[in-house]
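Input: structures, listed below.
What follows is calculated from the coordinates using simple rules that are stated; it is not laboratory data. Since we're looking at a predicted model, the values are computed, not measured. Cβ atoms are built from the backbone, for glycine too; each structure is taken alone.
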Structure I
Amino acid sequence: RRYRYPFINCTHCGPRFTIIRAMPYDRPFTVMAEFPLCPACDKEYRDPLDRRFHAQPVACPECGPHLEWVSHGEHAEQEAALQAAIAQLKMGNIVAIKGIGGFHLACDARNSTAVATLRARKHRPAKPLAVILPVAEGLPDAARQLLTTPAAPIVLVDKKYVPELCDD
């Protein structure tokens, strides 16, 4: 039911302070209040034996937030929205991705013009930027071990291990 649903989250470590509007931490006091639960999610939410029992951000494609692309009058949803973002990244543009806690700015880290533009807009000429890699191959053992833990933290790695990245 939730396969490829982009807004799934962990019931143990998922968002809390990011989505809460008031106390107590119950769904009506979170940003999820505007998404009424479908019968299937409601059943999970109310069942004490279910792992999603009383998980405030529980949602699915039927009742939860959905993926949407909006740019200069253009509008797309779901897979078409994802493809629109990918196309912009491939063209060297910067994409603002609205997440649960704010916006993430993304560009192709192999494109020096895109990275320079992102650095200029963020007023960040030298500070490292986060990079998402498709695989951890080629990284030092210690970095790979950290990235494959349940916490999957951000790991600082010398750029020499990722030669395809631009010099910026």
Structure II
Amino acid sequence: MKQLYKIDLNSFKEANETITSTGIMRLSESCPNLQIVYLRRNIKLTDDAIVALSKNCPRLRELNVGGCMLLTDVSLRALGEYSHHLKSLNITSTQVTDSGVYCLCQGLCAQVLTEIDISGCRSLTDDTVELLIMMCPMIRILLFARCPNITEKSRVALEEKLEMLEGGKMKQISWTIY
């Protein structure tokens, strides 16, 4: 199992309660070469699982924990500190805040992050969108639908970023303005 680099434990239709943080912590210890981890809608996962993945899997480059509703800024802080190769992150419908995104953006992964989905994160504000635009120069996919505290101000910031990009190289932007 030490050579395993990708694992897909997504729950496809409904929330899954069988995958636990303890299981993911053990997985991360046994599989230090994991690079791609899909854990969408595993609702029992806590920050402990993501901290363990961040610390034990230094090559982590894709992480989908969308719908893991117990995750908080603690997870983003760990990803920022330990996951230097993280290129793609889905944290939809988690409990993260602007503070957590700030910690993520302070990490080395900010220089390589190309894709982030923060849709459904109800506590995020325009500050998050501005942080991602300013501190993640490689960002090409930015999704923030169903974030009620993100306003027109973010659309304006995105327009300014697009004007600065050579040839407008954003691949995908999706949002809902409230």
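Assuming 0.95 is FRET efficiency 1/(1 + (r/R0)^6) of positions 50 and 98 (r between Cβ atoms, R0 = 30 Å, to 0.05) as calculated from a single structure, say which of I, II it is.
II
If you rank structures I, II by mean count of other Cβ atoms within 10 Å over residues 34-41, which sits at the top with the largest value?
Sorting by mean count of other Cβ atoms within 10 Å over residues 34-41 in descending order puts II first.
helix-only ellipticity at 222 nm (-39500 (n - 2.57) for each DSSP H run of 4 or more, over all residues; to 500) was computed and gave -7000; which structure, I, II, did it come from?
Checking each candidate, the match is I.
Comparing I, II, where is mean count of other Cβ atoms within 10 Å over residues 42-49 highest?
Top value of mean count of other Cβ atoms within 10 Å over residues 42-49, among I, II, belongs to structure II.
Which structure, out of I, II, was log10 I(q)/I(0) by the Debye sum over Cα atoms at q = 0.08 Å⁻¹ derived from, given a value of -0.34?
It must be structure I, since only it matches.
If distance in nm of label points 7 Å out along Cα→Cβ at positions 106 and 154 comes out at 1.6 when worked out from the coordinates, which of I, II was used?
Checking each candidate, the match is I.
State the single structure among I, II that was used to calculate percent of Cα pairs over 16 Å apart, for residues 26-89 alone, giving 36.
Structure II accounts for this read-out.
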